[in-house]
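Following this line, the structures themselves.
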Structure P
Amino acid sequence: MTEERVILEEDPDLEHVSHLILNRPEKKNALDGEMIEALHNSLHQIEKMSHLRCLIVRGSGDSFVAGADVAALKARGTWEALQGVNQTLFRRLAELHCPTIAMIRGWTLGGGCELALACDLRIASETTQIGQPEVGLGIIPAAGGCHRLERVVGTAKAKELIFTGKIIDAEEAVSIGLVNVVAPDSEIETIAVDWAKKIAKNAPGAVQLAKKVMNGSQETGMYGRDLLESISQAICFESAEKHQRMQKFLDRKKK
């Protein structure tokens, strides 16, 4: 590993498979501005990799992505919300030409859960703790979380998770369909690579067209839903409650 925020590397054993690694382990890969920019740069490269048949997305260290950087979120206002910075990034990931596999372990919260939801498939280790706890900080899951979570687990369960801010373990996540499978931490990479191998051996054109068809049927009106999330988040970003709750969170971290 290097000190780069995001690492893009080809699989050493599989042609047509690459790994996208979020590399901020000291902060459990929390999304800050530098990482968002690095992810956009990496996706720009990936979009030009027409030979790529599968992308494995994972975090370095013991977590996938612990969420967005709360200090950065606290500083954001209406304009930043309406820009939909994370929203645009995750939509771009969801629309990649090749299938994507989120290899999840440890903390996968907020923006981390939304990042996983933007991937096509999700494999979780037994250490996974996943959820959308944004309402506890006075904001909403506005990077696709409200509509992607609902589509994956159903309306009632999505509302339960978002309204309560509940964080669930891997077994509950697989039972509601939030992840495809759970595996011991020592086996998760083996399974992800095996799935990527199976995908990569199939006709790439057929796989890519199948993804386009399924995404197209799901994402009619996607931009309207994203806009509604952005407007709602803009209101939250300017609220006194958001600032108070985030400051309380940041103060608690200092102790």
Structure Q
Amino acid sequence: MDILSLLGIIIGFAAILGGNFLEGGHIGALINGPAIVIVLGGTLGATLLQFPPVTFSHALKILVWIFKPKRFLLKSQIKKISQWSSLARKEGLLGLESIVPKEADLFARKGLQLLVDGNEPEVIRDCLEVELNTKEYLDLQAAKVFDAMGGYAPTMGIIGAVMGLIHVMQNLSDPSMLGAGIATAFVATIYGIGLANLLFLPIASKLKSNIHTVSHAREMLSEGIIAIAEGENPRNIELKLTGFLDDYSK
């Protein structure tokens, strides 16, 4: 579990509520049903209008990556690829046939199957690149759903504030209601800006980071499979793939 995501949400909202308390405010002043309906409803409606159902559905599916990101142990993966290479060198590419159904990662399974079928390295590269680029594109489109929500929420907050002020203006004859009415009107602005900057935009950025990490791991896997197809020495393949490790992985 990504503990930083949970800490980020808790600290962000705690800072807002804590600051409000230190200034002498109370939580009740920040709770406003109509403002919640305007901001969340308006944001959701605009987002649904912008994206097709399949993209919005995929966005909800990958939202879990915020707390449980897809992780690839690159060192272990390099070792696995090296073992595949050694097996192919000893028994030929058909020796990998028994490994294909046991491989949990669908991308790796596809690459191994292309190897076993005896395809040329360039054919394997083209097939895996199409697969990688398509998956990355679909995931990035899903992450943009939260980018869009982060853009719409502040605007909806302003709309909620303006609607609240219109209601205040209709009660100018009663001065005792003006202060409370104006304060309530601006709660919608807090909701819009707060949700955008504490939730929607950070979620979009974290998803994009995770997507790039997944693509990086798949690029390494693709290069390893192609190297096996080209008949490279297992040791050379291992040395080549260590170039994909960052400073934190080495």
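I have 13.1, 39 for Rg and Dmax of the Cα atoms in Å, for residues 69-148 alone, calculated from one of the structures P, Q. Which structure is it? Answer for the origin of the read-out: P. For the read-out distance in nm of label points 7 Å out along Cα→Cβ at positions 189 and 205, a value of 3.6 was computed from one structure; give its label from P, Q. Comparing all candidates, it corresponds to P.
Can you tell which of P, Q yields -0.29, -0.36 when log10 I(q)/I(0) by the Debye sum over Cα atoms at q = 0.08, 0.09 Å⁻¹ is derived from it? Considering all the candidates, the number was obtained from P.
I have -15000 for helix-only ellipticity at 222 nm (-39500 (n - 2.57) for each DSSP H run of 4 or more, over all residues; to 500), calculated from one of the structures P, Q. Which structure is it? Computed on structure P. In terms of relative contact order in percent (Cα under 8 Å, 6 or more apart), the structure with the greatest value among P, Q is Q. In this comparison of P, Q, the computed figure -0.36 for log10 I(q)/I(0) by the Debye sum over Cα atoms at q = 0.10 Å⁻¹, for residues 117-228 alone is attributed to P.
FYI, it's all coordinate maths here, none of it is from the lab. Given the structure is predicted, the values throughout are model-derived calculations rather than measurements. Cβ atoms are built from the backbone, for glycine too; each structure is taken alone.
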